[in-house]
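Next up: the structures, one after another.
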Structure 1
Amino acid sequence: MRLDTYERLFQIAEAQAGYFTTAQAQTVGITRPQLSRYVAAGQLEHSRHGVYRLTPFPRVPHEDLFIAWLAAGPDAVISHDSALALYELSDALPAHVHLTVPRRASRRRPGYRLHTSRITPAEITHYGGLQVTTVARTIIDIAFDGLADDLVLQAVQEAVARRLVTREQLLAAAMQRGPALTRLIERALAGVPEP
């Protein structure tokens, strides 16, 4: 691989824990046949259809989330139970990687739980290099989808105690989803001491 091409690919992969997509490789001038040759030479690792890893990068926590996020496309966002686990706000262990994708995105992603929903830029953040729903949006999503109330209460109390989200942000997000969800969040906040 030419040095300048490698450096450009390295810059892309560096922000994504060493991972990149076929499309990203093509933007720096690397073709699919070249990717196959680099895999055979040990310079790259093929992680999943359309997703590769530069082998010099060390393994990182949450590799499965990086691979899923990149495989699902540039508009995908880690969300719901997976975002909750990433933020370490609950004892719940997700059985699948949860992603929110635009309605127009392909829903055929074996092994992933895809949610189609409108997400505003204000509801997206970057956490550990991943594009993920904000803490407030994550909590509202898991509550709306019916995660057990005790796990929702735990997530709210932990998030507020760790100052990852404010009471006001949670209540504003809950009000957008209706009175039942707002009551659940109010009940959770009642168990959190005022700062």
Structure 2
Amino acid sequence: MRFRLVPRDESFYVLFNDAAQNASSCATELRARMADLPNGTDRALRVAEAERRGDDLNRAIRQRLDQVIITPFDREDIHALSEQLDDAVDNMRAASDLVTLHLVTETIPGVLEMIDLLDQSSRQLVALVAKLPKLRDMDPELDEINRLEAVGDDVYRRTTAELFSGKYDTFTVLKWMGIVDAMEEALDAFDDTSKMIATIAVKSA
């Protein structure tokens, strides 16, 4: 049995749980915003608040890294995991902001489906991050997040094809490509986060 003269700092788990919950809340607010166009100003403000909260949590994790001696897993992995979660929230904020800036009043085919996938993926990630302390029994969440990302790729391609089908004017195509790209990048960030957690589990085995 091994003993540590200096115990590992367990506060990172709390911070990551908070960051995952915040990302899921952001996805839920974005979903509600897009489902209620042209309304949703209050939801847009909540998305922005979640993005600021994500920045605060990312900053707190970085500051904690500078202070502690023994971390629960590699410092580089902690930093990467925090950045990936922050990227997901940043991209959801970007999608919401673009809806506001472009005065979007209604969705196009595929958008709500993509947001549903984002919302589902974020919930799976909350469950996955909760397993960080023990790094066991993660396959259900890892597999589901990977599946959702693959479905998201298909929806993204179909949505892009719809935009370039000739049904829409040039400005509509340009404004929606920015929104759709941001949502697709957020879904990719959730998938990248899950893969980083899988890597951490392998290293810790």
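When relative contact order in percent (Cα under 8 Å, 6 or more apart) is calculated for each of the structures 1, 2, the largest result comes from 2. Taking volume of the Cα convex hull per residue in Å³, for residues 58-153 alone as the criterion, the highest value among 1, 2 goes to 2. Looking at FRET efficiency 1/(1 + (r/R0)^6) of positions 42 and 74 (r between Cβ atoms, R0 = 41 Å, to 0.05) over structures 1, 2, structure 1 comes out largest.
Looking at structures 1, 2, which one was distance in nm of label points 7 Å out along Cα→Cβ at positions 50 and 82 calculated from, given that it came out as 1.3? Comparing all candidates, it corresponds to 1. Hey, helix-only ellipticity at 222 nm (-39500 (n - 2.57) for each DSSP H run of 4 or more, over all residues; to 500) derived from one of 1, 2 reads -27500; which structure? Only one of 1, 2 returns -27500 for helix-only ellipticity at 222 nm (-39500 (n - 2.57) for each DSSP H run of 4 or more, over all residues; to 500), namely 2.
Every read-out reported here was derived from the displayed coordinates using simple, explicitly stated rules and does not represent laboratory data. Owing to the predicted nature of the structure, the values given are computational and were not obtained by experimental measurement. Cβ atoms are built from the backbone, for glycine too; each structure is taken alone.
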